[in-house]
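Student: In structure tokens below, several structures.
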Structure P
Amino acid sequence: MTGNVFTTGNDKPVFCADIGGSFIKFAVSPKPGVIEPLERVPTPASDWDAFVAALSDLIARHAHLVKDNDSTPLALSITGIVDPKTGVSIAANIPCITGRPVAAELSARLGRPVVAANDADCLTLAEASEGAGKGHDVVFCAIIGTGIGGGLAIGGKLVRGAGGVTGEWGHGPIVNTTVEIAGETIHIPRLACGCGQSGCADTVGGARGIERIDGLLHERAETSHTIIEDWQAGDALAEKTIAVWLELIADPLALAVNTTGASVVPVGGGLASVSALIDLLDGAVRKRILNRISYPLVIPALRQADGGLVGAAVLGRQEG
């Protein structure tokens, strides 16, 4: 940890929106470090004109909150990929923006600067600037929810790779096919992944991954919530499932830390709320990395609830 204070660009207000497949959460950031939530409205996911109108109406209803409204940027956190070179978005849950340079087209329609980034990237930027990674030079944010993903910030700014793909430690066939648990060798098949490959960390790393591992080991169909609750209660079958999960997932996350040089790994996503699980993962990862860090490395993200909006606001000041 360096103790550096990273700038977030200018101090102008920013309108920001966290856009999911079901709802748009809209807010204003009147100054750096401050987010004022305003409204939540349904996402017109399949109708581009209605999507533009929804954002336009939100801005119009709250224009009185900022000076120089016409020049106030709009920053978007989107559940999908945004290519930093072309601006083209791919969002499975929001088909009306797929294939569009969404920021450029919105800027033309709304008459103001618009910037956009993936929601994991926005959480990463939020953690690097206002969360668990504040003051760290290199922040790798790991998302462990239904599946797994991530993002990378260096010097308080996003690293936005080719095609908008950075920090995706969940993909690439790198998961072990055998693990040793209490003297037992356990074989784990290379499971098919939604990305088209087999053996990706995403297939075993998130909540659905825990369920897949449990099903392979015990020939049953339990939910991740039940498995984790049973693990915390000392159930032997659940303990075996979590032990296998840990062996499979700690390796690729340690590789991501070694590759990026991150000095902190804030964890977002649903499983980040299980502090005992994240503590376990932290210990396993720190045993596997080259830089033997003595302080907690893998820790729950601090801005999970508003990370999309916070990160979008920071991005709006940096690029808007």
Structure Q
Amino acid sequence: MDIKALEAFSAVMQAGSITAAGRLLARSQPVMTRLIQELETEVGYPLFVRNGPRLAPTEQGFLLYDEVERALSSLKQLDAQAAEIARGRSKTLRVAATPALSANLLPQALRTVDAGDIAGNIYLHSYPAERVAHAVLTGNAQLGVTSLPVEHDALRVHWAGQAACVVVLPEADPLSRLDVVPLQALARRRLVTMSNPYRLRRQIDAALAPAAVLETNSSINALTCVGAGLGVCVMEPLTARSIPLAGTVVKPLDTLIPFRFGVISAQSALLSPALERLVRTVRAVAEQLLPDFADIPSDAAV
């Protein structure tokens, strides 16, 4: 496929019209229209429904967009890596991580490692856990820092650890005055919870049957909802403790709900000494940030 056509498609998806996309790419409207038409001919189905000057993506267009964005991102990284090599530097670092682990753990770890280990460009991208694994498997990331489990024969789990989940409460909530909050006391409250049913949500659902839920796909959304008094949230401790939000209180629970996470790479990849040091540094920083951090066997992180 023509790269210019893929760029035009991506720009139209983001801008919503041919004209606006053309301004983003500094290309004329006729050129943009031709590129989109050529791509539709290439793939064999319409990507947009025309409605005057604006375009609405078709279902196939939405599905293709995710793949196109990944491909364009990989090409940009390749271009940057080639430029680094031309300048005599080849220490580009590509890390994929879940949002909870990229918000504080990874920046702290990167700050701690030797500057020579990360002298080149750094690409730190946040994805859901499944996308983190995919980025590592496809070579778009050298390392993945992700919640567990991640079970795949082509992936290596360098280390696995766990820490206890906590509850985030509105500051005015009577439970916020307790040193330790009984889990069952939350059953009478609306629980702000994550939408992915196969990870931490599964453990929370097994331990607690709340009266009602407010579902979101973002830990930051969950925190702001608690701050607005919309409910309480049982969540992983890294986000809760590293991103304090006015009007909320973080408390331990009387029941262990473990948050399990670790560092992964492709089985076939030979990590450089610098990457091996980063793997160890991420674990050391996790131990510093989480007083109850404990190592667990990689095959037990299910």
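We did not get these values from a lab; they are worked out from the coordinates using the rules stated. No experiment lies behind these values; they were computed from the predicted model shown. Cβ atoms are built from the backbone, for glycine too; each structure is taken alone.
Student: log10 I(q)/I(0) by the Debye sum over Cα atoms at q = 0.08, 0.15, 0.16 Å⁻¹ was computed and gave -0.38, -1.16, -1.26; which structure, P, Q, did it come from?
Tutor: On the way: P: -0.38, -1.16, -1.26; Q: -0.46, -1.15, -1.20.
Attributed to the structure labelled P.
Student: Name the one structure among P, Q that distance in nm of label points 7 Å out along Cα→Cβ at positions 12 and 204 of 5.0 was derived from. Please list the in-between numbers first.
Tutor: Details: P: 5.0; Q: 4.0.
Matching structure: P.
Student: Could you tell me which structure in P, Q was used to calculate distance in nm of label points 7 Å out along Cα→Cβ at positions 268 and 292 as 4.1?
Tutor: Details: P: 3.4; Q: 4.1.
Considering all the candidates, the number was obtained from Q.
Student: Can you rank P, Q by FRET efficiency 1/(1 + (r/R0)^6) of positions 108 and 212 (r between Cβ atoms, R0 = 35 Å, to 0.05) and just name the one with the largest value?
Tutor: Details: P: 0.20; Q: 0.45.
The maximum falls on structure Q.
Student: A value of 4.6 was computed for distance in nm of label points 7 Å out along Cα→Cβ at positions 20 and 156; which of P, Q is the source structure?
Tutor: Source structure: Q.
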